[in-house]
Structure 1
Amino acid sequence: MTEPRERQTREGGQNFDYLIVGAGFAGSVLAERLANAGKRVLIVDRRPHIAGNAYDCYDDAGVLIHPYGPHIFHTNSKDVFDYLSQFTEWRPYQHRVLASVDGQLLPIPINLDTVNRLYGLNLTAFQVEDFFASVAEKVEAVRTSEDVVVGKVGRDLYNKFFRGYTRKQWGLDPSELDASVTARVPTRTNRDDRYFADTYQAMPLHGYTRMFQNMLASPNISVMLNTDYRDIVDVIPHGHLIYTGPVDAFFGYCYGKLPYRSLEFKHETHDTEQLLPVGTVNYPNDYAYTRVSEFKHITGQRHHRTSVVYEFPRAEGDPYYPVPRPENAELYKRYEALARERENVTFVGRLATYRYYNMDQVVAQSLATFRKLQGEKE
């Protein structure tokens, strides 16, 4: 997949209305909206490609992969889906995940089949509600991720499906993490084995990178890759700065670093058409990695070989997941106060607002930010 031509700034000290730092979802959506409104935009990224962590490309075997791990698009927002549909056709796709537990591959989120197969039962949907009620532990005040799970499905299912995975993913016990971490994963009493239940579930037909290329195709947008914005911010004339990088880095870590979890990816290609029964298999209790994903399930590509990725959580590396603990939220508030004082800088996106956003949430935040910017300029 070819990259967009790196469009350099025009000769003669071209003034840009906006300098946008980061060519992922947040930056690219704002670049497109502002360019469509007639603004001149320069978007810069330190990486050699657009699309941020959603970037996809063909590996040496010719398989379309996601170098930064699987990115599954899903949303309940018609506005977000309709907006992105301007830049891509879609392939319907409903993601399914199995968890390797006690020698079996069982559906996750936990559903009726998970319980029946794990315990050798033959419960109905009505009976499994009673089962959950019988094993759930009463939690007076739900504060942690452990509280969320044991309060719904009890200690055994918590230990088998959640505790080990969470400890690997976050480097912390669920009892040390905010309730929001496991609250994202539902528990079902029916046989619905889809990982997400959103109204819109689909993948860009020709990949994310192609979608981003279309998004940034306006002649009002110039793109600079392999560029640290700090090297050009005082050199290239511009009006408003939009920053989508880590907020603590912007302020020189003056209050200390905001904690993140990172990931290391191990990609493999195999001489078989299919390796896994579904898009992703979780390993909550075995191995150092948390999950393995097979891209051809996700992209729908036909190929005689297949590529997979193993994910190893790390304490250091590129920032992926803000660590949801009260003390980290308090630290972010200090940076947020500094950000609000910057009249000519807008902070948007996962890293700049220290939030664990899905892709569609970043798009929605960026569209809302555009409307706000337009209101301020009018």
Structure 2
Amino acid sequence: MDLLNTLVDKGLRRELPTREEALAVLATSDDDLLEVVAAAGKVRRHWFGRRVKLNYLVNLKSGLCPEDCSYCSQRLGSKADILKYTWLKPEEASRAAAAGLAGGAKRVCLVASGRGPTDRDVDRVSETIKAIKDEHADVEVCACLGLLSDGQAERLRAAGADAYNHNLNTSEATYGDITTTHTYADRVDTVHKAHAAGLSACSGLIAGMGESDEDLVDVVFALRALDPDSVPVNFLIPFEGTPLAKEWNLTPQRCLRILAMVRFVCPDVEVRIAGGREVHLRTMQPLALHLANSIFLGDYLTSEGQAGKADLEMIADAGFEVEGADQVTLPEHRAAGGCRETASGGCHEGGVCGTGTGAASAPAASSATPAPSAHDPRPDLVAVRRRGAGTDLAPNA
């Protein structure tokens, strides 16, 4: 396919595809899907080999957010039956982080619900970063606390933070349909603040909220222009109790095409499969490793994820290897150019990178049960997190 040959050539040269080429990837048929994955896989392997970076989330403060993001289980007015708790103490957060690091994660993302941190909140997180790094000197720490005020990114950097996450989530044209309590421009400004402070910027998107192909291409091109070091790709989990609870728009094939498009547009960036992979990719998750070079390990912020052991087995069975703590994630030209090699993928509203949820593996269907159609709701795949940070139960990392 001429389109794919062109995109591979451009990806190896870090050349931006045209909008028409990006849209054409999303428009490919299921019959061509393996060719699309194989082509984007060439670009992924060129820049990242067969390494998979593991990331681990610690939800420092859960629920009760004043923002109204429609996708989020922690939003203002959410009726989702999630865990709600105030700030974890530094030692509690450090213990939670240790579970993920023991499972092979090299980066911890510290996330807190809310519009943005107060100066006291920055002090709390700074103490938590110190507690984690005192125990694990080489760990990469990303903060994800919402909209930043002037000087806060610099304070986090001085405290030892390596990265800051704040997602664009969707296109500028449709942002007001998803959130009204802050603007798309507010999010862009926070990413700029992180960059300016010397933090590795991480910013991504959520697919499956009813957006068009044009919206997806718009947000990914906007991310390319922002030049974050990592781009988390989230797949909306329609969490009961949120306005988007009925939006079951994704198929595994659609998710793979979206990941391929992101890889072609952002060829040398850490592309992370974030919230929703268990729900929407399901048994196709191993194919997604040919497109993305980074995933989360274990549970998410307000929902359960696939067991950490299953993730490690999946990576090995698919012929990939877990990236070691002594390996640099980003290609040399990005790391050497001032980009740090870490970034993370939480979101301040809750969930992973704005999805508000994660998912647990569903039990196998009985042979007498008809297979669900591609777009049928699958509430059986969504499980609220009841373990790990903020509870007395061990996480599944």
Structure 3
Amino acid sequence: MPTATSRFTEPAPSALLLLGRGVDLVSERGVECAGELPAPSEPGLVERARAARAALGDRVFVLGHHYQRDEVIDFADVTGDSFTLAREAAARPGAEFIVFCGVHFMAESADILTSPDQRVVLPDLAAGCSMADMAAIHQVEDAWDVLIEAGVADRTVPVTYMNSSAAIKAFTGRRGGTVCTSSNAQVALRWAFDRVGGVEGTGKVLFMPDQHLGRNTAVRELGLSLDDCVVLDPRKPGGGLTTAELERARMILWRGHCSVHGRFSERNVAEIRAAVPDVTVLVHPECTHEVVEAADLVGSTEFIVKALDAAEPGSSWALGTELNLVRRLARAHPDKQVHYLDSTVCFCSTMNRIDLPHLVWTLESLVAGRVVNRVEVDPDDAHWARVALDQMLALPGY
């Protein structure tokens, strides 16, 4: 007699979600992890998007960040990371409209790099970035005053991660600093230290807004120690640091982090190693230092994509990065085992605000002659942010 299956039996985990579909309602800032993936949009919207896209033709150029939903990526002319997409927009001067399917700081960068007669549109203006929001311009200006009062500002070069507002990129440009991506952070930091006596000297870098990328790059790639790093908390008087601590530090790290990459833990790494023999753990450098140290490989979004493309058939991978990208890579590589490193289904909630309904509304509005949700950067901020971005482009290897 066959055994009845209990209605409470959990489904067998897929390779992608081997660690489970846990629920975490007390999650990192900016992310709610309810254990379920977002539902696809109304199927009829696909035809409307196709019709609007065809009506606009070459007048519109659609950019899709790697972390976007598949239903949005399907309509992107180009996919990539934030700066790759901004450069792609600048390389299309004939496109009247740039529809950036990403988050606000990315659309700002596209506006800075494109010509004045091009208009950059963000389908949902609520699509922000919790990391970028952790560094407001007034907080950064106050922090710089703290460095001046401590007598270290003249030996400090500001470096801001691409995941920051145009105002903070402009702040960096005004003070002789640069922008970096997760791909070239090591080169940018070395350049900054060379301006103030080299890595072995006494100069300092103020790194914003992601403390983990700054710490991981300084310690793992430049040979500095964890003791060389301090964390400046903009919510505390004096940044929560004494003058002696600022004097001793080489890396002054902003107290910010990625709400998604900050979720991965050493426990996740240990669990996946126990569950999958010979697994290669590959994580983004926005993960904590402990997770990065426990992983086998560390690299940017583009590095992760290329690593999976080049991987041997039959190999097993656990990826510590955004879930939409991991799902896409798993489908693109059916000959490999691709696992999501977290034990909870958790995607970038702000990135996922750009869905098919918003994209259809944007495209149909453009067809009707209405430019909605245009992103424009203040001209003075745009000038100085461009100075910082141009300095990054001038770095070796870019």
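So distance in nm of label points 7 Å out along Cα→Cβ at positions 180 and 196, computed for just one structure, reads 3.0; which one of 1, 2, 3 is that?
On the way: 1: 1.9; 2: 3.0; 3: 1.3.
Computed on structure 2.
So mean count of other Cβ atoms within 10 Å over residues 116-123, computed for just one structure, reads 19.6; which one of 1, 2, 3 is that?
Working: 1: 13.1; 2: 15.8; 3: 19.6.
It must be structure 3, since only it matches.
Just so you know, all these numbers are worked out from the coordinates, no wet-lab data involved. Since we're looking at a predicted model, the values are computed, not measured. Cβ atoms are built from the backbone, for glycine too; each structure is taken alone.
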